[in-house]
Structure I
Amino acid sequence: MGTFTDRETVDDIIAHNGESPSGHIAYVKIVEYENYEGRTVWGAVLPVEVHLGIGNRYNTPTEYVRNPRTIWERK
């Protein structure tokens, strides 16, 4: 799991089909949402989170996740 606060990193991950800038982590989905402070942030989901059944945690609105929308998903 990872939460990013800068769009540049997220765009880099998307451009590299889910690979992190270091190349050591591969994500399967990125969800844009507003956090509890009202800031736009991005939640990145790892394959193991999907396997554990928690891959939709960023898609579920809570007091900490508002207006979630998936902006990228590995095909």
Structure II
Amino acid sequence: MRFGLYYQAEVDPKWTWYFVAILRSFEYMVFDRTLDKTTGTFEFFVPEGMEGSFLNILSHFEKEGIVSGVRQLPNRLAN
């Protein structure tokens, strides 16, 4: 897949710093970006081979109440 996988999710604003620090501690797993600061919406560009690891981490954050609404969408850069 040329552009990788694309996900979006909402992150509790008071935990953004922690969430981003944890994600970035895993090299080459994901590129994250704030899509909408007012809603806490993030977008994630994930290499195909890292999807399982990425989803495991997001699942943990969902259980902790830090992340919600995880959804895979068509990659907006592929158009």
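All of the numbers you see were taken from the coordinates with simple rules; none came from a lab. A quick note: this is a predicted structure, and the numbers were derived from the prediction, not measured. Cβ atoms are built from the backbone, for glycine too; each structure is taken alone.
Upon calculation of Rg and Dmax of the Cα atoms in Å from the atomic coordinates, which of the structures I, II produces 11.6, 32? The read-out was computed on structure I.
Each of I, II could give distance in nm of label points 7 Å out along Cα→Cβ at positions 11 and 35, but the derived value 1.4 comes from II. The maximum of distance in nm of label points 7 Å out along Cα→Cβ at positions 3 and 19 over structures I, II, that is, the highest value, falls on I. When helix-only ellipticity at 222 nm (-39500 (n - 2.57) for each DSSP H run of 4 or more, over all residues; to 500) is computed for each of I, II, the one that comes out at -8500 is II. Computed over structures I, II, relative contact order in percent (Cα under 8 Å, 6 or more apart) reaches its largest value in II.
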